[in-house]
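**Student:** The following blocks contain the structures, represented as structure tokens.
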Structure 1
Amino acid sequence: MAEVRPLRGIRYAQEYVSDIAQVVTPPYDVINKQQQASYYARNPYNVIRLELGQEQAGDNALNNVYTRAATTYSEWRAQGILRQELAPSYYLYQQSFTHLGATYTRTSLLARVRLQPWDAHVILRHEHTLAKAKSDRLNLLRACASNFSPIMCLYDDPQGRMRRLLGAYAAQAEVQFTDEVGEEHRLHPITDVQQIALIQDFFAQRQLYIADGHHRYETALAYRDEIREQRKELYPEDAANFVLMSLIDLDDPGMLVLPTHRMFTGLSQEQLARLFAPELARYFTVQPITMTASSEALIQQLTQAGQEQPAFLISTSDQAHLLHLNAQGEERMQANSHSAAWKTLDVAIAQQLILEEILGLNAADMTAGTYVRYSHNADEIFEAVRSGTAQAALLLNATRVRQICEVAQADDQMPQKSTYFYPKLITGLVMNPLW
């Protein structure tokens, strides 16, 4: 099963960076151009210069975002701004945050994990990947030979043994800070030899489920294969055989998956009419609901309806309907070739029955964002519909964590924009060298 090892992590030296909040960022794939510029201006040692460098006029094969990242990384290590640990360590990593008025704490273990091919069924996936994103991350790996951000993975621990072990370190965490959005972060190295052995043995009996970071995992596999080909041989203990991960108990009370709602633009009047016409009643029981209710009340109705069976809410500027999957809809879902776990997903039902069959959209349309835009914020969705920015909205309940694992166990992949693990992991706390 999973081979989870401690690492001699590379971290910011406190004598140079006393406030770690000034140098960390979210993962590269949620940072827009404006945020990128803000992180550049925030601190000269901000990890944005490594993780997501700015393009410059005249960039070429010898001078580009990747070569500049490698030069900066080398300089910071030579100057002592970044320093490698003397002893191998695991790291407790906790995030405390609020969402919709509730407070959560998510506990994870930062470690390096041996790469495994998908068909080994040790590390399991649930998501399709895109070539462009993998190319970018591979170029960065080639230049810097380090993981700057961890992949989020889940493991099953019904007794909560590992969560309790890690939680004991939280009160004395070596690094504690609050980031720009008010989330609290705690990091503490675990160097005790007995604890390290216990942790390693614990994971040797478990599979891991990638929650967030499929592109980075496949990039790590490609990088390892490149190194093996270049050297003609790769020893089992070579660092290129491993990747940095943040490992989280899938029953952790701080594990929060947000729904990803759909907004429609550019639909023809005929397509738009189908959202409320008899076509919809083929697969769903349609219940009109009052538009005078608040966004919160509408979402509450959707949540309650989804506790018994798959449910959806369709809204335009002047009407809203609550949908329940009917017997014909269930029969239609059973007819596809996907796994049983996939067929029960709200997001799969929405994609196949509403987006594809009723609206006539195809996968290319959805990937390109031609007709569909996405948001995790229900208030934003309703406002877009009211203002006319969107023609209509399809609101979903969140995918449950156990459902994600069941799809991965079935060796199936979920539709695009099925999960959003909140919050994202911070980049820059611990870096994993691949040398």
Structure 2
Amino acid sequence: MPKIKSFNLKYMNTLNRSAAPEIQTIKKLDVIQPAKYILSNGIPVYAINAGTQDIIKIEFIFCAGTFYQQNKLVAQFTNKMLIEGTKKKSANEIADTIDFYGAFIQTDVEKDKAYITLYCLNKHLSNVLPTFEDIIKNATFPVNEFSIYLQNQKQQYIVNSQKVNYVARTKFPCLIFGNNNPYGVCADIDDYNNLQRQSLIDFYKSYYKANKCKIIIAGKINHEHHNLLETYFGKNDWLSNEKIENKNFTIETLPQKKHFIYKEDALQSAIRIGKSIVNKTHPDYMGLQVLNTVLGGYFGSRLMTNIREDKGYTYGIGSGLISFINSGLFFIASEVGTDVCSKAVDEIYKELKLLRTLLISESELNLVKNYLLGTLLRNADGPFALSDRYRGLLEYGLDETYYTAFVETINNITPTTLKELAEKYFSEESMFELIVGKIDK
């Protein structure tokens, strides 16, 4: 049996395992700053060179969100059908090429922007980019694929329309912003029946252009990647002479604040309470994020503690802030048993009143501060997370100093400031209310 060599315990004794490590307060957030350069045709590229894996993410951001569509559903359908066929390849050929090289393409559309993102191994990027270029520049929206996708989406809409949570989520913004405001419109069955393929083609030709595009590239980046972007996307062959139209819309809310949509077979009722609010460019927004976290922004929030843990009215309830380029939305959302719907609504307004009338305790506020600071750290972990975070700043003309200021706000905000914000923004009279399902008597 081999002899075990002795070792020195001196270094082990320097660590006292019976005592918890000292808690460190996050004072600042040091992250990699994107490098910016411009392609020959004017497209700005923001490069985040980070990470240890040989994988890269390239995200194209277009001014092609639902804010810019003339008819409902057009922006969504255009974005989702980019990969359904081009002048050179069918949908199956595109899928086969992307799968062969272990790549992945993701499309997404929001109120203000539309995105198409490529994830790819570095070594295969030169093989995948020609197909990715073809998708962005030469999408054709084939007739058969359009018909199939339209039918599938229409059927999904019919099914979802029976779900109280879906109806509440889609109808609520309309109450807040009005049906003529791009942030408030929601589609109905007639919009699916009236949607024309030509509308997608026209929208694509107007908005998926180089001068309406930004690129974020993240991962282990080298000079060759920049050359490839220039080769495939830096030419003038996809420029447009049309300028982005700066649309001005007013918020046209209804005078009635409380709304109810009856569902005969509902076992639960969906609740939405909220209002239009400032976006992340406003000085109050960072403080509102802290206040929202106290109210319903994490599992230990007041809404969860009261309505789930104490009352048992729901499996989950939360609140959130959504920032749009031209506005913002605050909402409280839950699904509760139909027999306790009114009681749950009363408890929600009770929690809003407590924020307006009583100071938050230092212990509760410190817990929320630590949660938010930890979330910021997690959201800065890895090049792709950094890419997502930077995208949320780029759209508003902000830079990384935003997060420096946010850390300072979290560390320095006081119970008095939060109470003042609640008084300013969370009055019961300013809230819109939508219940979908049944209301207990």
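Just so you know, all these numbers are worked out from the coordinates, no wet-lab data involved. This structure is a prediction, so every number in the text was calculated from the model and none was measured. Cβ atoms are built from the backbone, for glycine too; each structure is taken alone.
**Student:** Tell me which of 1, 2 gives 119 when you compute volume of the Cα convex hull per residue in Å³, for residues 319-414 alone.
**Tutor:** Label of the source structure: 1.
**Student:** Using mean projected area of the Cα convex hull in nm² as the calculated read-out, with 22.7 as its value, let me know the right label among 1, 2.
**Tutor:** 1
**Student:** Among the shown structures 1, 2, from which was the value 24 of relative contact order in percent (Cα under 8 Å, 6 or more apart) calculated?
**Tutor:** Of the structures listed, the value fits 1.
**Student:** One of 1, 2 was used to compute helix-only ellipticity at 222 nm (-39500 (n - 2.57) for each DSSP H run of 4 or more, over all residues; to 500), and the result was -9000. Which label is that?
**Tutor:** This figure was derived from 1.
**Student:** From 1, 2, which structure was FRET efficiency 1/(1 + (r/R0)^6) of positions 127 and 255 (r between Cβ atoms, R0 = 35 Å, to 0.05) = 0.05 calculated on?
**Tutor:** Label of the source structure: 2.
**Student:** A further question on this structure: If log10 I(q)/I(0) by the Debye sum over Cα atoms at q = 0.13 Å⁻¹, for residues 167-422 alone comes out at -1.07 when worked out from the coordinates, which of 1, 2 was used?
**Tutor:** The value was obtained from structure 2.
**Student:** Can you tell which of 1, 2 yields 2.7 when distance in nm of label points 7 Å out along Cα→Cβ at positions 135 and 407 is derived from it?
**Tutor:** 1
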